[in-house]
Structure P
Amino acid sequence: MNKNYMKKKSKDYKVLIDKIKQEISKTVVGQEVVIDGLLRAVISNGHVLLEGVPGIAKTLIVRTLSKVTRCSFNRIQFTPDLLPTDIIGITAYEEKKGFFTLKGPIFNNFILADEINRAPPKVQSALLEGMQEKQVTIGKETFPLPHPFFVLATQNPIESLGTYPLPEAQIDRFLFKLNIDYPTQTDEQHILKKNITLKRFDEYKLNPVISPEEIMALQSDVKNVYLDNKIEKYIIRLVDCTRKSEQYKIKLGKYIEYGASPRASIGLFIASKADALIKGDLFVTPHHVKRVAADVLRHRLILNYEGQAEGIKTDNVIEEILSKVPIP
């Protein structure tokens with residue numbers, strides 16, 4: 001890839017990303033860290049598991065993002081009585097028409113899978129298969145999903161009654177796990193004046209600033225961001241540290257039951273490139289890797305019972321890993 005091409009594209013993309021953030025700020029107050037994470041995930045062609053209490057703009061963020069990017073959007077409320085066909089669609093029959101396919105809500109660019117842990121495992125698997133394969137099977141036919149295809153799945157951390165926790169193997173399919181927290185007092189004061197309860201969504205007058213085709217170009221060009229062999233080795237050492245923590249003298253390593261899979265290395269590789277692109281940089285530095293490390297690793301580290309009993313958070317372990325693995 002021509003360096004001059006990427007140099008020009010990098011500047012163009014930085015301007016474009018800033019415009020997207022500016023438009024999103026019309027509806028969403030604060031939450032810059034979460035918005036950056038979602039943009040990195042979309043550019044990386046990955047999916048996000050978002051955890052946060054109700055009422056802190058999870059739906060509004062992804063709805064706004066779809067509007068700004070001219071992408072189709074659908075929200076699926078996961079409930080215990082949901083069926084896989086409610087998501088992917090069905091094969092129907094009419095006497096005059098014969099057999100035909102009714103496609104489900106998954107056939108959109110942006111999907112909000114709200115409270116994904118409330119649906120039974122079969123329903124979760126139907127969505128996660130579509131995320132992984134970018135296609136679904138209805139009856140005997142296989143249909144490709146639209147491009148770009150992005151899933152934001154949410155979980156409520158304060159309720160466990162009537163939920164079906166996602167298995168680790170399925171959680172691993174999400175590029176990021178993001179935590180969304182309460183707004184600051186200043187941000188909440190702004191929310192009082194411009195919240196979605198008092199205004200209709202159309203009143204925010206959001207302007208589309210990027211098209212689905214341009215997102216796909218971003219997803220293609222992000223692969224061309226330069227990442228040196230030294231950074232590759234740094235990424236591998238970080239992931240290796242989650243598996244062999246005693247070799248790196250990680251004190252909190254005794255609480256790790258299972259370390260991260262190779263998907264974590266791949267995630268750090270592409271996500272750090274996406275972070276560089278968002279910041280307008282031409283190459284990946286250790287700082288880019290560090291910035292995405294927690295999002296990539298927090299759902300891939302499995303803590304043992306001792307760690308869970310003592311209230312150890314995976315973010316605490318990741319913080320120590322980042323401080324002790326030497327930077328190239």
Structure Q
Amino acid sequence: MKNLFAIIGPTASGKSDLAIKLAQKLDSVILSVDSLSIYKEIDIASAKPTKEEMSNIKHFGIDILYPNESFDVVKFIKLYNEAKSWAKEHNKGLIVVGGTSFYIKVLKDGISPMPKISKEIEQKVAKEILDIDSAYQKLLKIDKEYAKSITKKDNYRISKALSIYYATNQKPSDYFKANKPKPIELNLKIYEIAINREELRTKITKRTKKMIEVGLIDEVAYLEKKYTKKPNCMKAIGIKEVLDYFDGVYNLQELEAKIITNTARLAKRQVTFNKTQLKVDFRGSVKEIFSLCLK
């Protein structure tokens with residue numbers, strides 16, 4: 001391939017703009033790893049690139065599911081393989097970009113293969129996970145070692161662990177030890193945007209104000225009417241706060257402030273994850289990464 005690398009960084013740090021500029025210079029396609037951009041009809045809350053911005057660059061991972069459809073790591077791996085195959089076939093490079101660095105970690109570290117999960121088990125776990133606190137306590141009794149290694153609100157991992165237990169009658173920690181993950185893409189270089197907290201806060205504030213100005217509230221009203229509050233994506237930052245605004249929890253000014261605060265907290269978690277969970281090849285400013293990738 002011409003080039004293969006990932007651009008990561010906290011939300012609002014300029015990842016998408018950088019990726020588009022590099023894709024134009026390097027004749028590459030882009031794979032988005034964003035938890036909201038993957039959904040159709042979530043355009044403002046996701047801050048996805050506009051159709052004009054994407055017009056001359058082939059994008060994968062944007063507008064491929066409806067909000068009431070689920071997305072998981074298995075689907076992501078399939079999507080990655082599709083993007084890579086398309087890039088190779090058309091003699092293009094591939095740039096992976098987004099704030100959901102967990103998927104970048106999956107590419108580098110791999111995942112353990114899942115046992116066959118029956119429909120009955122899927123339905124059982126889906127019902128149990130509705131009460132996440134109870135589901136976590138159940139996992140704690142089944143496998144204290146694994147439960148202690150994840151957060152109490154981690155829907156994905158709790159669901160996965162319970163599914164493995166019901167399908168194999170093995171503790172998840174034992175199953176993972178016996179079925180070690182294999183890396184998917186060892187050649188992927190990772191570049192992380194470094195940005196100081198004050199500058200990032202300014203960018204988050206500006207983006208939040210723009211989202212509200214261009215119709216965030218109307219978009220969330222449409223989504224709630226069509227899909228209800230149940231889908232996981234309706235709990236995302238920018239959406240959940242507007243739903244609370246509808247319920248009278250905040251006024252308009254408080255809504256804006258709450259989205260900014262929660263987005264800043266998310267950015268802090270993203271930075272921590274990138275530092276502790278990923279081996280980054282280079283960490284620097286947008287300009288530094290741009291120059292480095294063009295060499």
Structure R
Amino acid sequence: MEGIHHVTAITGDARRNLDFYTRVVGLRMVAKTVNQDDPNVYHLFYGEERGRPGADLTFFEYPHAVPGRAGAGSVHRIVWRVASEEAIDFWEARLAAEGIETERSEGSLVFSDFEGLGLEVVVSTVSDSPLIADHPEIPAEFALQGFDGVRAYSASPAGTQAVLERLMGAKRRDDTTWEVRGESRGGWIALDEPPALPGRQSAGTVHHIAWGIGDDDEQGWIDTLDGAGVPNSGVIDRNYFHSIYFREPGGVLFELATEGPGFTVDGPVEELGRKVILPPWLEPQRAAIVARLTPLPDPRENWPDPVHKA
């Protein structure tokens with residue numbers, strides 16, 4: 001299992017979401033498609049320059065959704081890697097210039113997006129290859145390098161621990177944190193004490209977290225989950241990868257996602273994220289689907305030519 005594959009959250013405003021995660025945070029829009037389970041809404045994918053797993057933050061847009069609230073059974077903070085304390089300095093200044101409040105500590109900067117989704121950048125302590133997107137205002141040495149981990153509220157820490165250790169091969173790092181590491185990358189999940197108020201899944205909350213599996217490992221994972229009596233979705237074709245979903249005992253929705261076929265099934269790397277892509281079975285409905293979606297600009301349309309090196 002190869003650490004965190006992607007994290008999926010919810011937004012109520014695709015335009016502001018696009019601006020924040022591409023212009024401010026510096027991710028690349030790698031796919032603009034729809035929620036396969038609800039084709040009336042966007043599924044937006046942001047990530048590194050080539051759209052490789054380990055850096056993909058994705059959003060379902062439900063226009064005008066009320067603010068949500070993280071509670072037991074949900075991820076409440078997404079943590080990215082950066083290269084150095086100087087990179088933390090850069091992000092502290094950049095976010096302050098955008099009017100975004102931050103909380104600084106050694107090797108860490110905590111903040112939220114415009115809908116309250118918890119975010120953090122930390123100085124990397126691993127040798128995983130950086131997963132970086134080009135950006136005209138963000139030097140490569142300061143850019144986000146992919147996911148380090150997530151913090152979650154578990155309604156059953158013992159149950160979550162059992163799934164992580166016995167089914168997923170996670171290693172305990174400390175009293176609250178478990179690391180899932182494969183041959184090329186890893187990621188961790190930390191379990192925090194849930195707040196008293198129940199969660200409300202809506203804008204600014206995480207829908208699910210996906211963990212990376214091998215392209216040939218799907219049936220093995222189905223057998224493992226079935227053997228452990230864990231209800232699951234079976235294998236679902238998500239066009240860019242194949243997925244298996246299950247809810248761990250603490251309430252967090254987990255996804256197991258393959259690496260392939262990847263985002264270049266839509267076309268060359270240079271074209272990623274520039275137009276609305278629909279899976280083949282939805283193409284006959286393209287006109288009706290696109291008419292219901294929020295028009296979004298190409299965030300790289302006015303970039304200086306030398307910046308985009310894909």
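None of the figures in this text is laboratory data; all of them are computed from the coordinates on show. Keep in mind that this is a model prediction, so the values were computed, not measured. Cβ atoms are built from the backbone, for glycine too; each structure is taken alone.
Here FRET efficiency 1/(1 + (r/R0)^6) of positions 184 and 240 (r between Cβ atoms, R0 = 30 Å, to 0.05) is compared for structures P, Q, R. The highest value is that of R. P, Q, R: which one has helix-only ellipticity at 222 nm (-39500 (n - 2.57) for each DSSP H run of 4 or more, over all residues; to 500), as calculated, at -16500? Here the read-out was taken from Q.
Taking FRET efficiency 1/(1 + (r/R0)^6) of positions 56 and 176 (r between Cβ atoms, R0 = 30 Å, to 0.05) as the criterion, the largest value within structures P, Q, R is that of P.
When volume of the Cα convex hull per residue in Å³ is computed across structures P, Q, R, the figure 163 traces back to P.
Could you figure out which one of P, Q, R the value 0.75 for FRET efficiency 1/(1 + (r/R0)^6) of positions 144 and 224 (r between Cβ atoms, R0 = 30 Å, to 0.05) was computed from? Comparing all candidates, it corresponds to P.
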